[in-house]
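Student: Scrolling down, you'll hit the structures one after another.
What follows is calculated from the coordinates using simple rules that are stated; it is not laboratory data. This one's a predicted model, so the numbers in the text were calculated from it and none came from an experiment. Cβ atoms are built from the backbone, for glycine too; each structure is taken alone.
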Structure 1
Amino acid sequence: MLTALATHAGLGLELHAHGDGMDHHHLVEDVGIALGRAIDEALGDKRGIARFGSIAVPLDDALVQCAVDLSGRPWLTYDVPFSVDRVGALPTELVPHFFRSVVDHGKFNLHLLRWGGTNNHHLCEAAFKAFARAFAQAKAVTGSGEVPSTKGTLGEN
């Protein structure tokens, strides 16, 4: 899923991580935290980026919609339910936790919503790809050199 995310977001991603041997929880959480921090650092003050991105990604039976606002304010709305405990080796309960970790440490707003589908692998992959594509739109350089906010700054309420 991380490979799909990196590919579709246009990110150069190299990851070396080891779990604690108990379960996948801390590993998935730590990867999300590291990715979120890297996003926050890379975006800086967000001058000259689009800020917003949204897309609906179909993958066979699955359809997942994603909207991103690189606002500097963390928020996650997640509604991509699974009917199994795992997709491959990934516990499905950790998928929203991964996105929560990315959002909290990346300091942005993310909505992921399932519009259709029952194949759990397709739903999971569509969610990661939808996030990646919406994020790619939001981080796109517009060339304006301005902070994309009427307040002139992002991250403050």
Structure 2
Amino acid sequence: MLQTARDRGVKVIGTAGAANQDYLRGLGALATTYGEGWVERVRQLGQVDAAPDPAGSGVIREFVELAGDPRKVISTADLGAPELGVRFSGVAGGAPDALAEAVGLIARGKLHIPVERSYTLAEAAAAHIDSRAGHTRGRRVVVVRAVPRT
């Protein structure tokens, strides 16, 4: 999401732990740490015109406060978001267009998707558990291999 927004010319402010600040900057974001005081640190970096919530970290109220309007916030992870007037989108209706855009960005060298770890299909449950722990720089990928027919 960050790399796509940057390619569109959007100024992106991102939060991460102290160890990942340079990583965020390398992706093109203005970076600050999360934790106590993060809202004020974000404000110091610039105006927030919109706020996506892909993680469902319980910060919808703060996103609305920063954006100034719940209609400027969208969540794909917090089912309680609509209670605050925030749009929840769990529908992949735009997925073909998003995939085409991602392929174009990859072809132009503008999108890099790091893989932190690969799992076999038998390890899918472990992949889910690890993913829920968060704090990662890369994706976790479940590799599904075709089973030869006998």
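Student: A value of 6.0 was derived for mean projected area of the Cα convex hull in nm², for residues 83-130 alone; which structure in 1, 2 was it taken from? Could the numbers behind the result be given before it?
Tutor: Working: 1: 3.5; 2: 6.0.
This value belongs to structure 2.
Student: Work out relative contact order in percent (Cα under 8 Å, 6 or more apart) for each of structures 1, 2, then name the structure with the largest result. Working shown, then result.
Tutor: Details: 1: 38; 2: 14.
Largest value of relative contact order in percent (Cα under 8 Å, 6 or more apart): 1.
Student: 1, 2: which one has helix-only ellipticity at 222 nm (-39500 (n - 2.57) for each DSSP H run of 4 or more, over all residues; to 500), as calculated, at -12500?
Tutor: Numbers: 1: -12500; 2: -9500.
The structure behind it is 1.
Student: On mean count of other Cβ atoms within 10 Å over residues 35-42, which of the structures labelled 1, 2 is highest? Walk me through the numbers before you get to the answer.
Tutor: Numbers: 1: 16.6; 2: 13.2.
That would be structure 1.
Student: Let me ask something additional. Taking Cα extents along the principal axes in Å from the coordinates of each of 1, 2, which one would give 45, 35, 28?
Tutor: Numbers: 1: 45, 35, 28; 2: 61, 35, 32.
Corresponding structure: 1.
Student: Could you figure out which one of 1, 2 the value 15.4, 43 for Rg and Dmax of the Cα atoms in Å, for residues 19-74 alone was computed from?
Tutor: Only one of 1, 2 returns 15.4, 43 for Rg and Dmax of the Cα atoms in Å, for residues 19-74 alone, namely 1.
Student: Further question: With percent of Cα pairs over 14 Å apart, for residues 43-98 alone coming out at 68, pick the structure among 1, 2 it was computed from.
Tutor: Working: 1: 68; 2: 51.
The correct label is 1.
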